[in-house]
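Just below sit the structures, each encoded as structure tokens.
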Structure 1
Amino acid sequence: MLTPTQKQTAQSIVNLFETGVVLGDYGSVTVIPGDTGHLTFGRSQTTLSSGNLLDLLQRYCTNDGARFGPRLSPWLPRFKAIDLSLDNELRLHNLLRATADDPIMRETQDQFFDEVYWQTAARIAANLGITSALGTAVVYDSTVHGSWKAMRDRTMAQSGSLAALGEKKWIAAYVATRRAWLTNHPRSDLRKTAYRMEAFQRLIEQGYWGLELPLVIRGAEISLSTLRATPPGCYDGPQPGTRAIALQSPLARGLDVRLVQLGLSEQGVPIKADGIFGQTSANLLKQYQTKTGLPATGVADSTWIAHLIA
């Protein structure tokens with residue numbers, strides 16, 4: 001059985017593959033042209049077309065304390081219908097980004113991805129006889145990324161069973177088989193993900209079967225300190241109205257900035273609610289102020305913020 005640190009390390013490897021962040025990007029919204037999953041969201045990038053994104057959002061919205069639940073609930077019927085036009089709904093994308101600032105969404109994602117992906121992968125690994133942390137991480141990655149069963153069967157057909165080869169040789173054969181499949185895949189977006197298997201091949205070559213820390217995956221360090229850090233891109237403050245928001249150096253960041261951007265987005269302004277008030281945000285704010293007959297200062301003071309996000 002894996003230790004809690006080994007489990008978190010395995011999950012962090014896949015987080016890096018999915019969002020480029022050790023702890024995962026809880027507000028990550030992605031639409032890749034040609035991807036059959038369509039709109040994807042969250043720490044481990046669950047998809048619209050699978051129905052799993054609906055499941056995640058329903059769990060969040062049914063929590064009475066969900067800060068953005070009332071705003072998100074009206075979108076759920078379109079998720080249930082697998083409405084692919086959601087790929088292009090900027091207002092929705094910004095709302096999803098904002099939910100990362102809600103601890104309830106982060107906890108919901110942790111529980112959801114653990115149940116839907118990690119526990120499934122752990123059962124698969126155990127049933128197959130895989131006991132190492134690295135081997136379990138490989139299964140977990142394929143559970144998240146897709147096509148585990150097809151690649152398992154291909155590996156067995158080409159190289160033999162795990163019982164015949166032993167765990168380490170079989171995992172190495174599986175990773176090589178999956179890498180070849182990804183490298184030659186007809187979809188260009190999947191060909192670009194062969195790096196996932198290359199990263200596992202390096203860990204295998206270096207003998208990190210216990211996922212001993214620290215590790216470096218795709219240039220990012222996984223260590224006890226990075227595993228215990230605050231997830232990047234999640235803002236617990238400042239609360240809106242406690243300061244004026246304007247273009248400054250360093251750039252203003254935080255919950256209040258995100259909520260102002262979200263408020264502008266809901267008014268039809270084509271802004272990205274990333275919680276960072278840069279030049280683009282300032283320019284779009286000025287344009288909105290001009291359009292609504294307000295002084296075009298590019299500054300959001302407490303009175304204006306209260307009006308926008310009421």
Structure 2
Amino acid sequence: MASQTATTVTSRHITLPFNLRADPLALNDPKNRELLYKLFPGTTGLAMDGTFLYIIQAEAPPKPWPKSIAGLPSYFAPQIGPQHTPVLFGWHLGRGSGAIARSLNGRDMADWEPLFIIVKNHFKVMGVSVTEIMYWGNYLVVILEHRRTADISKLPWKAGNIAVTYFYEDEVGRPSTPQSRCEAGPRPGNQVDLKSLTPAKRRRTRDFVFLGSSDRDSIEGSFMGTSFQRVIADEGSSEQQWVFAIWLYMGQDSADALPSRIYGNAIFTSTGYVLGFCQYAPTEGPMKDWCVGIATNEFIDRGFTNF
């Protein structure tokens with residue numbers, strides 16, 4: 001039986017006798033909290049939102065920082081607040097703006113595409129241009145293309161009985177050049193002993209995965225969410241389509257250390273199965289320290305299973 005004070009540090013993961021991902025209520029145990037406070041001198045508070053564990057410190061400890069603590073990605077913050085979180089949570093509207101897809105239970109859907117279709121079509125009927133719809137298990141983020149859009153008071157505040165929040169396209173820090181579904185294929189030389197493509201859709205989120213950074217090296221991140229993006233259908237085409245994408249959290253301040261060339265690099269599991277190919281990793285804005293890739297479903301649906 002593991003000691004109640006046993007702490008194991010492996011590959012920047014701190015393992016404790018309890019796992020906050022499996023048992024979030026373990027944070028309420030005074031013995032567990034005491035153990036967490038002792039990990040980093042100067043800690044003044046602890047918090048979690050089900051996705052991240054927040055270590056409250058006036059000044060973050062020296063790097064390197066752990067990728068996870070007790071099963072959750074960790075984040076150092078001077079205080080608790082929306083400006084001190086890596087969570088992608090946009091601005092939201094009041095109840096008076098209405099709700100859609102009331103018949104669906106949108107929380108923790110294994111396949112949320114039916115909800116996406118309803119939301120996408122709703123905005124199309126409204127005449128509001130949308131570039132991406134993100135799904136985070138208990139809320140959606142809708143990216144609006146234009147600031148001067150239709151009356152925002154008419155945008156839904158809920159869809160499928162979960163919250164809907166919003167960003168404008170110019171807030172999210174994407175590259176200025178539109179990406180096509182074909183351009184996000186694998187980059188030769190980035191193999192890292194990889195196996196076949198495996199569907200990302202329906203896959204459990206919050207697992208640790210890897211982003212290839214060179215011919216033989218990789219960077220660890222967390223598979224956190226998925227989205228549907230509006231992209232150019234093919235190179236040289238004006239036609240636009242929606243593609244399935246995956247979002248990884250690469251770790252606090254990771255954007256400063258990512259290699260300059262990661263476009264097209266494979267995103268894969270610890271066993272070498274490929275989940276997608278990197279599009280970009282924003283270096284500023286609310287998506288800083290995140291990486292997005294086109295999911296393998298887009299390639300599998302076109303008959304590709306191997307490199």
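Of the structures labelled 1, 2, which one yields 17 when relative contact order in percent (Cα under 8 Å, 6 or more apart) is computed from its coordinates? Only structure 1 yields this read-out. Each of 1, 2 could give distance in nm of label points 7 Å out along Cα→Cβ at positions 27 and 267, but the derived value 2.4 comes from 2. When Cα extents along the principal axes in Å is computed for each of 1, 2, the one that comes out at 75, 41, 37 is 1. Each of 1, 2 could give helix-only ellipticity at 222 nm (-39500 (n - 2.57) for each DSSP H run of 4 or more, over all residues; to 500), but the derived value -15500 comes from 1.
Across the set 1, 2, distance in nm of label points 7 Å out along Cα→Cβ at positions 43 and 147 reaches its highest value in structure 2.
For which of 1, 2 does distance in nm of label points 7 Å out along Cα→Cβ at positions 35 and 275, calculated from the coordinates, equal 2.6? Structure 2 accounts for this read-out.
Read-outs: derived from the displayed coordinates by stated rules, not from any lab. Not measured: the values here are computed from a predicted model. Cβ atoms are built from the backbone, for glycine too; each structure is taken alone.
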